[in-house]
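J.: Down below are the structures I want you to see.
Any read-out appearing in this document is the output of simple, stated calculations on the displayed coordinates, not a laboratory observation. Here the structure is a predicted model, which means the values were calculated and not measured. Cβ atoms are built from the backbone, for glycine too; each structure is taken alone.
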Structure I
């Protein structure tokens, strides 16, 4: 039986406003096993990105618990959550958020530097990761010298730098053209088949259909889940994001 990497139980997130409070997430429970790839889909405003922020310890729930590898991230203080995000979770966003003055390799090194990884080790891992995502020959290029798809590949390599237990991606194909988006989906598929546990939030139907499981949200709640590809021989037992 596979390890449950992520366990959310009765998670709610309410936002106080004048009059009736906004119930952005309404009592969601979700398990994500090691090696799974879950795509969360639904209309704009249904709470997908809010849920992802909660799962990634960027925001705290109003009620409920969120456990990653047995640690309740909802109960962490700010310093604990910051440290846990650095080493336990990899983030990929619609906008790439690369440092424009740094090379691709230096951008990938950043989270390792913050985690106090020795320089020689982080340089070697950055080169390894960039080669893995197909950018070994572009390691010394700065973001303005890279295409949008190449910048997103750098961002994915950076997200994997500290070997996180979980990779979270918010609309990772949203800024890309159709051809480049298809290439990015293939990369996510490769990551997952190599053992990376992934949760994506997306409007991209092609990306959602590539995932192992599709979770549909509406009005802050999960209304349906569809298993498209069960965990099997093509997804090795979890070892974290070890690309």
Structure II
């Protein structure tokens, strides 16, 4: 579904990604891990065309997309939950969801507000509240719900549980488990190795703009030295 091949991305004269490659298959959940500042968010920005790669190839759903504008990439079926949530603060919870509603790919069982409410009951309770009044956890739920309302082929989450209270984190992980069971393709960035190895199919470790390791959950669990080297604080 998604294939990134040897991309190089810069901010001005500062190069961040150096020949990075990764892939996500249909129905697969893939985790991207690494310390802060290693290029994970830049990878997401390159996929979405927000910071276009200057070299390499990005293919999604049969299209070469590395020169596409961001809106066109989104229309092909990528739903993004960005770092920092970035919900619409002056719209209500319901308006945030309605604003993103689309079924361009003709999903026979599309996401609806009712299904989002079933996934996150708290959003139903807060439906008429403005986005700016929500807690960080509620904003993250709303950001996920907003992305799902686009009925994406691929859901991307950048820092899925960063800065959230423990109970809210558990709710987000439960949500991701349900999406995986539903067959949703997911690319997720997070630092919680325990949860990621429990639900993700494969993992990439990013170090200084390169994918230095990739493998299954079982392979990652079996390499505590690798975890300490690239993911330890």
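J.: Where is distance in nm of label points 7 Å out along Cα→Cβ at positions 53 and 205 largest, in which of I, II?
T.: The structure with the largest value is I.
J.: Comparing mean count of other Cβ atoms within 10 Å over residues 101-108 across structures I, II, which is largest?
T.: The structure with the largest value is I.
J.: Tell me which structure, out of I, II, gives 52, 41, 37 once Cα extents along the principal axes in Å is calculated.
T.: I
J.: A follow-up question, please. Once distance in nm of label points 7 Å out along Cα→Cβ at positions 117 and 157 is calculated for all of I, II, which comes out largest?
T.: II
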